[in-house]
Structure P
Amino acid sequence: MPLKRVVITGIGVVSPFGNGLPVLMKGIAEGRSMVRRMEGWEQYIGLRSLVGAPVELRDEKLIPRRMRRSMGRMSIFAAQAADEAVADAGITLADEDRWRVGCVIGSTMGSAKSINDAFELMLPNKDLSRLNSTMFFQCMSHTAAVNVAQYLGLNGTIMAPAAACASGLQAIGAGYDLIRLGRQDVLLCGGAEELHPTVTGSFDILFATSTKYNDTPRMTPRPFDRDRDGLVCGEGSGLVVLEDYDRAIRRKAKIYAEITGYSTTANGLHVSRSNKESMVHCMRQAMSDAGVKADEIDYVSAHATATIQGDQEEAEAIGEVFGPTVPVSSLKGYIGHTLGASGPIELAASLAMMEQGVIYPTLNLDTVGPECAGVHHVMQPLKKQITTVLKNGFAFGGINAALVCRKT
């Protein structure tokens, strides 16, 4: 049986700029940073990074309370992104075969706030009776996928990749395979994450966070920049609707792009250090799957979190694969590193750039670090016809993901 073609027909985004893809793109176009000093984080002893890119919860009470009770912040973000994506795709779920519609939504972990609250309630007296009945459903690692499925009444495949910052792209890759194999008709795929001092702290103890800009938060993170000093955590959700090309054509759906290639690899060498060789292999494997060569890629949406070693390895990998000609930018200077949601949110922005014919620059990239040279860094808005994009997503544990999308 021939594999089906897989297309993206709907996009939903909740970002630090607010709810909706248009709001995200307006903020990026205006060159605004949503990073700020986080109130109250000083009380956490040993936490050196006091900056983040939070989302303001809006209209969460539109979600029925009986469903919202099992949702932490990240599940609320995912439910709102799901509503937008389904509406954008023009799909009426009640008219679909309910066993053929599902979701694949990844995250680094369950709701960080809910997990923290659970332990604060239970300890130090080890009193489990203080926990409420819905807290577990907020804490479990597949909370976003399960809550979206319950909220929308989905009965098809429900999956929840947990691969740190590669989770969201792995979710889209898994959905790509499920659709092209004919196992599902429609899938909501992407990621969700929430900001909490314990999340930033997990990177902080590894010396991976930005600590020099607590008093000037909009100057960080600085992907690929000479003065970068680490990542800044953000939060939100990005979801895309996937379906097969023929079905989308029959119902006259708007098609953002076709997914033509996907790869996920690991370096197997170090639990926290990025590795150029495995990144190179991942990108080349995704392009091979897509049947395209390096000179056919019009834009690389870099993972680039502004860590010292990670940016260097990725820049060297991109340079080896593409040389100095293909435009490259990172969007984390605008919204921070949204972790498991970063791949889908940044992919959504890349597809909007494809539609608009413009590549937005890496915010806070003032002077390219010499170790990150050798690639075409976009430092000002670049008008360009974009047909094919490659999106990178790399994670602790040496996990890599790359996705190729082409305009139809």
Structure Q
Amino acid sequence: MNTFKQHAITQLFGVIFLGIFISACGNNNPPQGGDNSQGEVEVEVAKGPHGGRLLTSDDFTLELSIFETGVPPEFRAWATYKEQLLKPAEIDLNIKLTRLGGKVDNINFKPHGDALRGDMVIYEPHSFIVTINVTYEGSKRTWTYDNFEGRVKVETAVAKALEIETGVAGPLVLQETINVFGQIKTNAERVSQLRARFAGVIKSATASMGDTVKKGQVLATVESNESLNLYSVKAPISGVITQRNANPGEQTDDQPLFTIADTSVVWVDLSIFPGDVNRVKIGAPVSVVVAGKTQPVEGKIAFINVIAEANQSVIARMVIDNKDRQFLPGSYVKARIKVAEHAVPLAVKRSGLQAFRDFTVVYAQIGEAYEVRMLELGRQDDEWIEVLGGLEAGTRYVSENSYIIKADIEKSGASHDH
């Protein structure tokens, strides 16, 4: 990152953290009340005997709490008039929760013991504008306050400068893979051991171990023991001399004079553990990472052995092109083999996941606002993860650099106030 960009981002962070672009993520706007009018702003949120928020208008007080002991989160409410607890049946109560994006949860209440009980589960996040309408003895009272949680506002230009990237949650095919280890091997089908046609004395040997030779190239001359004629020993294939047993003055005997290996194509032998053998098929895609190489090598399984190794693993082989001689036989590798595909109706990038309270979340984007979405997760692959709940298909979410949004929310002192 260049100095100018670092300076710009530092300034932008400062702007964000000063609160110019942040929409507070707790109950920072205290309740307002009155008969169809706004009341006085309180310094702190007053709490009632049930731990709920107190909303007062003249002699009437409503205590509102999110109750979740033994049940999914729901509203419970208690009303008093002139400090006397009212019967739930005397109260007509309705609450509307306006969520980010404009969706409204309409909650009505029924008597439940000495309280009023909301008829709807308050799903996460508990982040919304709360509008309360209560009627008692023909008099209507209204309160509105913000109950924001895990929400922050970042201007478009700032988000761009900070390289915050987004994607749209939707259906995907997950690629299930297994991780394995292996080794690059010389292609045994491209190795030639060169022997003398007739026994004799080696007169010359012009090729040394490690030399690259061409097919038909003369590697040595031999004087036949029977005819005493000289004949040439030529390379039957192109490749590299990996072994030499030919020195002038020696008898050829029956040993290989030269071993030539064509390493333009090599094998990658991967060790498959017994529990995964039946999941690996010929033709399965493979991604191999070689030590010292930044880019993986892609290929397919070409062969699966029918005999187990001493450690009970089974060799699955991949054949790769090596014309530039980048892959040295004997080198160790690690690889991923695709063993299955799973079509899922909803998935997000794993790079967008963050921790928020006890949840794993992504940050939904609506305009310049970003807000947590608590996820129920399923299967995953190296890049994507299935979403079973907590996020609607088509939601735009932060897929890269989501830690910046998390830092902004934590900086704002988000709370989870019931």
Structure R
Amino acid sequence: MTSVAAHDTASTGRRHRDVKRLAIFTSHPIQYQAPWFRALANSDVIEPTVYFGSRHGADVAMDSGFGKAFRWDVPLLDGYDHVFLPNRANRPNVSRFTGVRLTSAQSVLAGGKYDALLLLGWQTLAHVQMLRAAWHLGIPVILRGESTLGREPLAGARAFARRVVWVPVRRRLYHSVFERVQAFLVIGSRNRDYYRSFGVPDVKFFSAPYGVDNDWFSMPNGARAAARALVRSGLGVSPDTIVFASSAKLIARKRPFDVIDAVAILRRRGVNAHALFIGDGEERLAMEQRAAGIGMADAVSIAGFVNQRELPSWYAAADALVLPSDSRETWGLVVNEAMAAGLPVVVSDAAGCSIDLVRNGENGFSYPCGDVSVLAERLGSIVALGEDGRRRFGDRSRDIVAGFGIDVATRATEAAVRAVCSRGAAT
């Protein structure tokens, strides 16, 4: 097998047990996936080995969305067996279909004598190569993607080409592929609707909602109060200011200007509100110019890129999280993070998580994507709750997001592996 191996010993001691060997393929190490992989490594049902098609994320690398080079500051590779496969792409890039390419997918799967393959997405050529290798070897395939039916419309010739050429081709192609996939780990309601639109029967669905390590973002009250005071002091924000945080790359599809404009409406109404952006990106300069142009320079803070270890402190400084993204936000894990941190949330109805995570009037509010006036009303409702009301909403957020934990996804994965192994591989 041609590979660069970096095995962890977490699960090797259990190989004598009657467990199912599971190969997992993902494009590169991702901070949200690592806790799940560690949980799977401790399973009594499956023995996973994670294969990566790129070292992006594990090594310092440029991220086009954040506009800077960085490396995650939390353990991405500890606690589970993993292998880095050589990326043979001419122009390596995890964001491009041809940017991750393998030369030995079939030998990887054959050499491991796997009972099933879990494929995380299908966004690169390497994913397709692993899928075809599994089919050739008769290995059952489980798929976990994040696609939804919502998509921002294209304009002009691209829209016409997509509607007339790509959409019909995609429907036939995906229908034939999904027909041969034995199980789907469904991340949420809109993801389930997406698979149903291609004729996938419910019997193939296993609910494995997107989640984060909830404990990581939940700070003890004392530590939270200290972090809140420290971050606010650094920003020059007073203790009585209502801070609305947006944690995202500063790019068009995240719609950061909507937050600036909505907070400006509140301030014109006499509300002491502040917009805090936790992130960086290509829209930063334009956002600063917008804030200055409407007299909001002192009411908008842009923290820049904040790594994982610091994030809980920044959430502690906020009174609510706002996610204004359009429908290209197929989920929005920052909402999980903020809810685990005990914050109310205000989420665009186009974001994939809005149906599953937002309980209007209980832990936050949803609103029509792009409608700044309604967004301002929802933010005003958060203000009107008062400190005690926001605390109640935050407590409810914690209760809700507990049902979207790593443990839930782990149990669903175990159930899916049992099911596909009993059914056998597709022919």
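Every number here is computed from the coordinates shown, using simple stated rules; none is lab data. Quantities reported herein were computed from a predicted structural model and do not represent experimental measurements. Cβ atoms are built from the backbone, for glycine too; each structure is taken alone.
Worth a mention:
- Entry that produces -0.60, -0.77 once log10 I(q)/I(0) by the Debye sum over Cα atoms at q = 0.07, 0.09 Å⁻¹ is calculated, selected from P, Q, R: Q
- Here the criterion is mean count of other Cβ atoms within 10 Å over residues 71-78, and among P, Q, R the highest value is seen for P.
- Structures compared: P, Q, R; top value of distance in nm of label points 7 Å out along Cα→Cβ at positions 55 and 263, i.e. the largest, recorded for Q.
- Among candidates P, Q, R, the computation of helix-only ellipticity at 222 nm (-39500 (n - 2.57) for each DSSP H run of 4 or more, over all residues; to 500) that gave -11500 used structure R.
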